[in-house]
Structure P
Amino acid sequence: MSSEPVYKRVLLKASGEALMGSQGFGIDVAVADRIAADIAGARQMGVEVGVVVGGGNIFRGVAVASKGGDRVTGDHMGMLATVINALALATSLRKLNIDTVVLSAIAMPEICESFSQRATLYHLSLGRVVIFAGGTGNPFFTTDSAAALRAAEMGAEAIFKGTQVDGIYSADPKKDPEATRFDHLTHKEVLDKGLAVMDVAAVALARENSIPIIVFSIHEKGGFAEILKGGGLKTVVSDN
């Protein structure tokens with residue numbers, strides 16, 4: 001394992017559920033602080049970091065649609081949930097004196113800055129962690145798709161998908177003790193096998209832009225920095 005990071009600019013995708021910790025809803029500040037500490041560790045290695053955080057700990061747009069409501073309105077509510085999470089994570093990072101900016105796909109200038117690729121590259125050049133809020137700004141797209149899109153726009157060398165387990169398995173390892181973990185897969189294999197790591201649009205977008213997806217456990221303290229240096233347990237999705 002190298003002491004130098006393998007990647008210099010990355011996009012971290014953290015689910016909203018990860019921020020819940022052991023709670024049934026909302027944000028566990030201790031968990032947000034730990035994820036922030038992992039991001040701070042990456043910054044201390046000189047890695048430029050963008051972050052997309054989901055909103056499932058607060059609200060899921062599909063919940064409205066499943067009960068006969070309007071999917072577009074539901075997705076807008078979900079986007080607002082991601083803004084709440086982005087502000088919470090930014091607060092945790094600032095407590096560690098990590099310069100951080102929140103860029104939202106939905107304009108809300110009293111709360112945070114609006115997203116543009118130009119603003120993203122400017123803030124990264126100043127060494128700031130950039131947290132992308134509001135998903136893609138469009139209904140019918142998940143925050144996984146937002147992660148792949150923002151990774152392409154910021155020129156990320158890899159997407160780090162922090163999940164509840166330490167990689168991609170053949171089945172849910174919490175339900176199937178026979179499930180096996182993959183060390184490496186191609187984007188095509190993920191799509192062909194229907195492996196539920198990111199949605200189809202996100203994996204396809206990552207493949208089209210030749211961006212590897214690295215799946216690891218968001219709950220492993222220091223795991224993000226370890227994998228950035230080439231160690232740790234993970235599954236790498238790439239076409240080479």
Structure Q
Amino acid sequence: MKKVRLLVVSLLLALTGCGGNPAPDEEAVVLVHGLGRSRASMMVLGQRLEWAGYGVVVVGYRSLTDRFPDQVATVRSMVERCCSESPRIHFVGHSLGGLVIRGYLAETRPEHLGRVVLLAPPNRGSLFVDWLEEVPAATEVLGPVGSELGTDSTDIPATLPPPDYEMGIIAGNRSIHPIGHLAIPGPDDGIVSVEQTRVEGVPMIVLPRSHAFIMSSRHTAEAVIRFLRTGEFGDISAPTR
């Protein structure tokens with residue numbers, strides 16, 4: 001029954017212009033999906049956040065075709081349309097979505113900014129993207145922004161300023177991507193290594209989840225909710241598999 005409800009809510013949210021519509025007295029959580037994904041990929045997390053009492057806005061943007069400034073502008077427009085009356089606005093982004101949030105907050109600061117949680121973000125770039133640059137036609141598959149998520153000093157991750165707001169990071173260390181795992185040294189989620197998600201001074205936890213599905217994990221949702229409420233991840237018991 002719970003899975004059926006999640007499906008129905010996902011379909012309803014996909015039809016709304018804001019991907020959700022927080023009530024004026026609800027704290028809002030703005031969800032931003034990753035590269036090559038859609039709003040649907042964040043719906044399970046969104047439903048769990050709604051059960052926790054938050055008003056959820058799921059942003060959809062063209063991750064494979066738009067340039068980074070246009071993706072940032074999409075988030076800005078959605079926040080202005082859907083969260084103008086919210087007493088507090090939190091942000092949660094998966095992968096590229098986390099960098100888009102960081103880009104947005106570097107330019108625009110909501111008056112009632114809450115906390116930010118990034119899920120498997122390539123904050124220090126992705127060695128897998130570096131490896132893909134050597135593969136013919138790979139950059140066309142990644143799109144203009146995906147091909148700029150490497151570890152070079154001119155790539156997008158290196159150009160973002162350090163956060164001056166409350167932010168937490170949830171990394172994964174399980175891979176279902178056979179090629180990505182081989183291209184990345186150390187613990188990784190198949191796309192980004194644990195080390196590449198780090199930002200100096202920012203609290204982080206590591207869960208045994210893959211890059212593709214970390215946002216749908218119940219344990220991820222519990223960690224996100226804890227951080228949004230307290231600014232800390234606390235002693236969350238991580239799953240063993």
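Observations
- Computed 19, 53, 26, 2 for P(r) over Cα pairs in 10 Å bins from 0, in percent, for residues 21-108 alone - originating structure among P, Q: Q
- Among P, Q, which structure scores highest (criterion: distance in nm of label points 7 Å out along Cα→Cβ at positions 149 and 221): P
- Comparison of P, Q by relative contact order in percent (Cα under 8 Å, 6 or more apart) - largest value held by: P
- When distance in nm of label points 7 Å out along Cα→Cβ at positions 133 and 157 is computed across structures P, Q, the figure 1.2 traces back to Q.
- Structures P, Q were shown, and semi-axes √(5λ) of the Cα gyration tensor in Å at 24, 23, 18 was computed from P.
- Here mean count of other Cβ atoms within 10 Å over residues 61-68 was derived from just one of the structures P, Q, and that gives 16.5; the source is Q.
A short reminder: the numbers here are calculations on the coordinates, not readings from a lab. It should be emphasised that the depicted structure is a prediction, and the values quoted were computed from it without experimental measurement. Cβ atoms are built from the backbone, for glycine too; each structure is taken alone.
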